[in-house]
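Got some structures for you, see below.
No lab work stands behind these numbers, since they all come straight from the coordinates. This one's a predicted model, so the numbers in the text were calculated from it and none came from an experiment. Cβ atoms are built from the backbone, for glycine too; each structure is taken alone.
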Structure 1
Amino acid sequence: MHRWVLHFGVASVLVVGSLTIGMAGYEHFERLAWRDAFMNSAMLLAGMGPVNAPQSNGGKMFAGFYALYAGLIFIVVAALLGAPLFHRILHKLHWLDDQV
């Protein structure tokens, strides 16, 4: 349980930090209100895609790079949250005991 709480904390910090970066980028490049910037960033981080299509060239570049970044963060957070469960299953099956 301790390991899962630690991984959950790291994943939470990663998601909040990524959400903050996305909101700042959308506010700066697209001049979106913070609510709209939050919605676009959260939708990208959740794997759904942006709500507002970017209009400026800088906004389009930011949205493209942020979408690539958000896809990687989605995979990293899933791995962080799934690793303790996978580790527990390996121990229950004694998979790691026979390897030495």
Structure 2
Amino acid sequence: MVNQDDIREAMKQVDDPELGINVVDLGLLYGVTVDEATGGVNLEMTLTSMGCPLTDQIIADVRKYVEPLDGVTSVDVNWVWDPPWGPDKMTDDGKLMMKVMGYG
């Protein structure tokens, strides 16, 4: 059965389409819940900005990489805005990637 670590690892394949950095290292993945009885996965995520036009692309990529995991029967993304995203949410790897890309 899939666990939170497996899901977080799979989510590292999901890039923010505008920045080209994965959503885990950007700090956009706030929470992972797995219903062990049903195999349903619920993800709490945010975006770098509320008006991001690429939410459908992100959801499609999330499903592409999480649904094939062992025991997953469904994937739901719940967009949350509190706390608001900021650069402080990024991992050290995410900050390094931003710096390499000239953003910091």
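The table below lists the values:
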{"read-out": "Comparison of 1, 2 by relative contact order in percent (Cα under 8 Å, 6 or more apart) - largest value held by", "value": "2"}
{"read-out": "Identity of the structure behind 1.1 (criterion: distance in nm of label points 7 Å out along Cα→Cβ at positions 21 and 45, calculated), options 1, 2", "value": "1"}
{"read-out": "Read-out helix-only ellipticity at 222 nm (-39500 (n - 2.57) for each DSSP H run of 4 or more, over all residues; to 500), computed value -8500, structure in 1, 2", "value": "2"}
{"read-out": "When FRET efficiency 1/(1 + (r/R0)^6) of positions 37 and 53 (r between Cβ atoms, R0 = 41 Å, to 0.05) is computed for each of 1, 2, the largest belongs to", "value": "1"}
{"read-out": "Structure from which 7.7 was derived, mean projected area of the Cα convex hull in nm², options 1, 2", "value": "1"}
{"read-out": "Value 1.3, calculated as distance in nm of label points 7 Å out along Cα→Cβ at positions 5 and 29, assigned to which of 1, 2", "value": "2"}
